[in-house]
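Presented below are the structures under discussion, each in the form of structure tokens.
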Structure I
Amino acid sequence: MNIDVSDALSLSRSLAQLKNEPKSDDKLNVVNRKFLTNLQQAKYVTIGNHDQEDLIHYGLNFNLYTHFTSPIRRYADLLVHRLLTISLKEKEHTRDKLDGLDYSEYAEEISEKSYNARKASKDC
């Protein structure tokens with residue numbers, strides 16, 4: 001059987017056909033492993049510097065794709081990074097520095113915004 005990897009939809013159809021073949025489990029495992037190990041790692045690019053083919057998201061079968069991190073989650077990440085930076089810088093004096101910080105208001109605010117964002121997404 002030929003596996004069509006020209007796009008994600010064709011690949012999906014090929015794998016579905018393979019699943020329907022008798023004793024296909026071993027073949028399917030090999031195909032999945034080989035395919036996944038040959039995928040290129042994603043790269044961040046700007047649209048003006050690349051050809052159209054560089055902007056395709058193969059797995060999602062999109063000709064154009066953008067990625068972003070939720071600002072709500074990103075802010076929580078920044079707070080954690082700040083705490084880690086303090087810990088690395090202050091070493092044995094970390095507790096003295098952290099005792100003076102109160103992130104509880106930030107945590108409550110982030111939790112509320114995150115809940116509202118999930119609710120809005122679900123409602124859509």
Structure II
Amino acid sequence: MDGKTVFTTICLACHQQNGEGIEDKYPPLAGSELTADDDGKIIRIILHGLTGPVEVQGTTFDGLMPPWGPTLKDVEIAAVATYVRSAWGNKAAPVTTARVTAIRAATRTRKTPWTAAELAKAVTVSK
């Protein structure tokens with residue numbers, strides 16, 4: 001599975017080809033804390049979405065990223081997360097399909113997008 005293809009198909013419109021996002025609207029993925037931290041954060045965001053204020057590189061964004069869990073298979077989520085975590089100068093470790101499957105199972109009852117505060121707590125608990 002090619003993560004760049006998944007990114008181009010689903011993520012590019014908001015986060016742009018260069019991973020810089022759209023100013024005041026969609027946060028950058030290049031150099032983003034959301035992509036570099038524990039891989040559980042980016043997996044949860046892709047699975048369930050993200051809402052409300054989130055700070056990335058010192059700028060606050062207050063939007064909504066839709067959930068892609070219902071649309072994407074675990075292997076596609078692992079591929080796109082790995083791509084994002086290694087593109088545009090990002091240097092985070094790859095994401096495995098097994099990790100996506102485990103987090104999907106652990107969060108299967110979640111029906112709403114994550115907030116930044118919830119993500120911070122969820123990642124701390126899962127370590």
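Structure notes:
- Structure responsible for 66, 36, 35, with Cα extents along the principal axes in Å calculated and labels I, II on offer: I
- For Kirkwood radius over Cα pairs in Å, for residues 13-52 alone computed as 12.7, the structure of I, II it came from: I
- Top of I, II by relative contact order in percent (Cα under 8 Å, 6 or more apart), largest first: II
- Origin of the derived value 0.95 (FRET efficiency 1/(1 + (r/R0)^6) of positions 5 and 93 (r between Cβ atoms, R0 = 35 Å, to 0.05); candidates I, II): II
- Which entry (I, II) yields the derived value -19000 for helix-only ellipticity at 222 nm (-39500 (n - 2.57) for each DSSP H run of 4 or more, over all residues; to 500): I
Each reported figure results from applying straightforward, stated rules to the coordinates on display, with no laboratory input. Computed from a predicted model, the values in this text were never measured in an experiment. Cβ atoms are built from the backbone, for glycine too; each structure is taken alone.
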